[in-house]
Structure P
Amino acid sequence: MLSIDPLEMTERENYKFLIGSIIPRPIAFVTSISEEANLNGAPFSYFNIVSSNPPMISLAIQRSQGKQKDTARNILHTKEFVVHIVDEQNVEKINKTAASLQSNESEIALAKLTPIDSVKISVPGVKEAKIRMECTLEHSLELGGHDSPGCDLIIGKVVQFHIEEEIYENGRIDPHGLGAVSRLAGTNYAKIGDLFSLERPK
């Protein structure tokens, strides 16, 4: 077995080890609003649940050459954002939003996604997602430092859920109906495959 010290690796090499090992990763498509009132949208696979009481999620938004990305800057400014679950039906459109645009350009328009008003926050979501979560900023933390590009760790509290009726029954979400896709390494994604159950030990 290889034994590797991350301090002896480049940032790119560590990145490849992490994204190739920690799989599959759920994908959040995040909408936010800039100071100029432009609707921004971007996908992130450094994303997960933090807590269910209260319901909270996390986003780690990597910086580019030490520069904060639009999504992080927007969230820190407005304290609001919407998280959407990426699925088989919207993944191609969402992939288009990963393009590098100017901060005054809208990825939503580029991908021909349909904005939809939120209930409790001012940031719109997009209609093409089967699940979306309106979030307010709970905590933010700047990670890394002068020796690394760093990232912005965002903790959001979910203040409103929106779930397509066809995939929701008896308090549960049908995983095949949702059809969530996950991120692997490189250009690879994964779909929901075979399911199996294991009873939790008492």
Structure Q
Amino acid sequence: MRDEDFDVVTAADGASALKAADRSVHAVVLDIGLPDSDRRDVCQAMRGAGSAVPVIFLTAHGNLIDRLSGFASGGVDYLVRPFHLSEPAAHVRAVLHRTGHPYALADTVRLDPVRHKVTVQDRSVALTPTEFRLLARLMAAPGEVVRRRALLRAAWPEGAHVSDNTLDRYLTRLRRKLRAADSPQTISTVRGVGHRFG
């Protein structure tokens, strides 16, 4: 990437990747095999923190389920190994051309994809992986109504059969945990449409 005239910031794991993305980077190439966290969780934590920076997943697994789960978590492109050395730079240029490089500052509620926690100021509450993905999807669109189908796609594998009651139970638990963390924001329901974080 440096040979292609990019300024590069590297990170060895999910925690440092999240810190690196906190700076004004223009694109992220995220390896699927992070040692400390799932790459979907890192991407969703970025989206939940307000980052709209484009994320390209780098993976050896190009199957449909992996690709769909990556897009559902907020990725914009996939790069499957093996690839020619010129391909990563071409993908980055393409997503920057399509999306530009917007960047939004995080609000008071922060997600930790390594420990699966939500933190408000200095108060943290543990989340299950499914709770984490639901909250991250809602936080990625603060104030906007997220349809139930989009929440299901973000939190469960493609093709999973999840009842409405199951989703409602998870959202109830998330509201309880946000209250426990003294969050000024919560999850509200827009009947017949979806749910909103704000």
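The numbers here are math on the coordinates, done by the rules we state, and not lab data. None of the values given here were measured: they were computed from a predicted structure. Cβ atoms are built from the backbone, for glycine too; each structure is taken alone.
The table for this structure:
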item: Parent structure of the calculated result 23, given that relative contact order in percent (Cα under 8 Å, 6 or more apart) is the read-out and P, Q the choices; result: P
item: Identity of the structure behind 11.0 (criterion: mean projected area of the Cα convex hull in nm², calculated), options P, Q; result: Q
item: Comparison of P, Q by mean count of other Cβ atoms within 10 Å over residues 43-50 - largest value held by; result: Q
item: Entry that produces -4000 once helix-only ellipticity at 222 nm (-39500 (n - 2.57) for each DSSP H run of 4 or more, over all residues; to 500) is calculated, selected from P, Q; result: P
item: Which entry (P, Q) yields the derived value 1.7 for distance in nm of label points 7 Å out along Cα→Cβ at positions 51 and 91; result: Q
